[in-house]
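Student: For reference, the structures are reproduced in the following blocks.
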Structure 1
Amino acid sequence: MLAVKGAKILTITNGVIENGTALVENGKFTAVGADVPIPAGTPVFDATGKYMVPGFIDCHSHVGIIPLTLDREYGDVNEATNAITGECRAIDGVYFDDIGFRDGIAEGVTAMLIHPGSQNNIGGVSVALKAAGTRESRVIRNPAGLKGAWTSSRRSSPARDIPYPAGRMSVASLFRNWFKETQDYMVKLEAGEKNPEKNPRKRDIFEAFAKVLRKEMPLRVHSMLPQDFRALFALQDEFGFNLSVEHGDEAWVLASEFARRNVCVVYGP
């Protein structure tokens, strides 16, 4: 056990504690407050004059799949072999010894939501990881969302021989068609559970979309402009999934609509 004493603690959820004390045991806080008793024999770190906050969470990261320790050509952030690669998983490309994790910890980042890139319209499934520990112990949530991209990075993709959508209308059509095909797949899957002889094989590429439609994970879409958000809202109304907008440069234009729908916006990086 370790006691941290004398810090100004910003609890985030329960106000500010002046001259506070926190107890840490097995890597976790066990007590935080102004008058926390310190067990006899516990080492004390004097944090007088310092601030103490919970670990930061990087909600949009590519650490580990764009390793800082390797040339960029070794990065696995983008699987640009097709416009839709929903069967791909970020965790399968993560380099867990990337010094980016160490650098994050040094700056107070203790957890990261790591996404596939945005060169294609559906890059794959995201994973939430702790910044330290063994590979198995670091997984917080997997899958943690289906990562999509509405326009920007897709237009700059070097894979010109891939038949990517050419504009916003075709991007919306692509998403809509995949969700419709997934609905058909889910109907067949349900029928197959009642009649095993007709049960379709579970295909990963449909399963990722099916998890979104079942609200087991959100659709996380790299999108920038109001017309992108409106198109995504229309798809959300049609198919009923949970949505997170990534980057969302001009989300402020539709702030009231985001609030009404309870759709989060992850600004950055």
Structure 2
Amino acid sequence: MTAQAAATAPAQLVGDKVCIACHKKQVESYYKTLMGKTMTSPANVQKVDCETCHGPASAHVAAGGGKGKGIQVTFRNGAETAETQNAPCLKCHESGDRRYWRGSPHNSRDVSCVSCHRIMEKVSDRFALARKDQNDTCSQCHLVRKAQTFRNSHMATRDGATQCSNCHNPHGTVTEKLLKGNSVNETCYNCHPEKRGPFLWEHDPVRESCVNCHEPHGTLNDNLLKIRRPRLCQSCHVEGRHPSSAGLANTIFTFNAGCVNCHRRIHGSNHPSGNFFLR
């Protein structure tokens, strides 16, 4: 068969040895990665090879090699559609935390697996990530969230104490914002169980959603509050028992005081007379 005929014939499997003959450097790098170590173990050595992901390589060999020549799937960024690049990965990785990938926000926005993961070289210690850690990987796109973590009150992602996946599942969920919990509050309760309740006296905005008052990624206010106190409280409690107009007799007692000076149990209270969440 001539080289031209071989190139137009249906592609056939050629085996790893043929691939390694030209791609020795890439294969040696692959052996050092998480997937390489896993797939070359005695239990898996027969299950996955180069052509499992890249497709039959006979046309590539017949074309004399070269980037993209005769290859069914290449994983260089932008070389193929996200759907084409993701298809080989989803043959094995479509269960567990990845079962909601299809139709997820990242899938719908044509994010490919190789946008976040590196298979042929070791960059991170865990999860075969494209950057040194999870937070750096997510920050490639989520620059606003990264900027928020540099505010004086911030989630501990910048310090490495938490990861984005503590709250979010990037591969898809059935909840908004890729949250791992069934709601915003259920996600927050994983680390803040003392706020769960139930309480004898509930604070309705707190029970509705933690983000009514807090910006979880970072703010310029203490305790991740969206607005500085007392203005945060006054966004709901416009009319109250504590007028602060200038010249009133009781103004002297409220100077430099905040709502939580007295209303300490703002997340809920079990005190029999605690309907005002007093300390």
Structure 3
Amino acid sequence: MSSERITVDYVFTNASSRDVDTLVAFPLPDVDNGIEVFTPDYVNELEFRTVIDGQPAALELVQIARFGGRDITARLQRLGVPPMPVGTFDAAINALDPATRQAMIAEGLIEEYGSDGKQTLWAAHWTTATSVTRRQVFPAGRSVSVSHSYKPFTGGSVGGRLDPGNRKSREFAEARTKYCIDDAFIQGFDRKRAAAAKTGSYHGETWISYVLTSGANWKGPIGQFRMIVDKGHPDALISYCATGVRKTGPTRFEVAYQNYVPRQDIHILIVKFHQDP
């Protein structure tokens, strides 16, 4: 798992006496859309690939929009509005009749936030859930190898909540919990920040998320679980919630568990210091 690529390898065993033909969904992190939220274009840029026993699988991307606890996907489809606010989203909103558009504004679904000189720009305020699905047959009494790989859509920021002056803020407290930031990480950050101040460098955060809790829905625990995280550069700082982490290379960290039942998703924080050219 890195900011460049995520690769997942499974071995599924059908312990029953009959073939199982089922729809399999691989969930991606939900996107809480908004004006200040980076919106990934999962349709065109995800580069998702699945290989089953060495053969590429046919995949379908399924997106569901939810607002206030309600599924509004069908409503958006009727209006010709994509569930993820990318691509043709602004044009679709601008093409709505004024009464429909005003009703969506009043409901809090959308918000105008500017213009690109050609059209009005809009922000969506619903959550988009995305899954990559496939039909698969699991043969009776056999194990099947499945491999996924895709380009993650990482979030990020420059400067901000990790700075000493912000450590009493809600944002810092949330980050500390989400990424299991410990005192050693903070001390390392402060050392690098002090050194960076002498050279005019600045720091940036990269965030990677991976939905792991879906693995708790399988029959029994994961017999052998191994996760490798690569921070990309030896000088980068990294933090995420896991026990028994071993450093196995200049940039690589690994955990290995037996009979593992995931209780939470994986959220990774990578901090790098940069200098303007």
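What follows is calculated from the coordinates using simple rules that are stated; it is not laboratory data. What you see is a predicted model, and the numbers here were worked out from it, not measured in a lab.
Student: For the read-out P(r) over Cα pairs in 5 Å bins from 0, in percent, for residues 40-111 alone, a value of 3, 13, 21, 22, 14, 10, 7, 5, 3, 2, 0 was computed from one structure; give its label from 1, 2, 3. Mind dumping the intermediate values first?
Tutor: Details: 1: 3, 13, 18, 17, 14, 10, 8, 6, 5, 3, 2, 1, 0; 2: 3, 14, 20, 20, 18, 13, 9, 3, 0; 3: 3, 13, 21, 22, 14, 10, 7, 5, 3, 2, 0.
It was calculated from structure 3.
Student: Continuing with the same structure: Of the structures labelled 1, 2, 3, one was used to calculate Cα extents along the principal axes in Å, for residues 96-191 alone, giving 57, 54, 26. Name it. Don't skip to the answer; put the middle values down first.
Tutor: Values: 1: 44, 41, 20; 2: 37, 29, 22; 3: 57, 54, 26.
Derived from the structure labelled 3.
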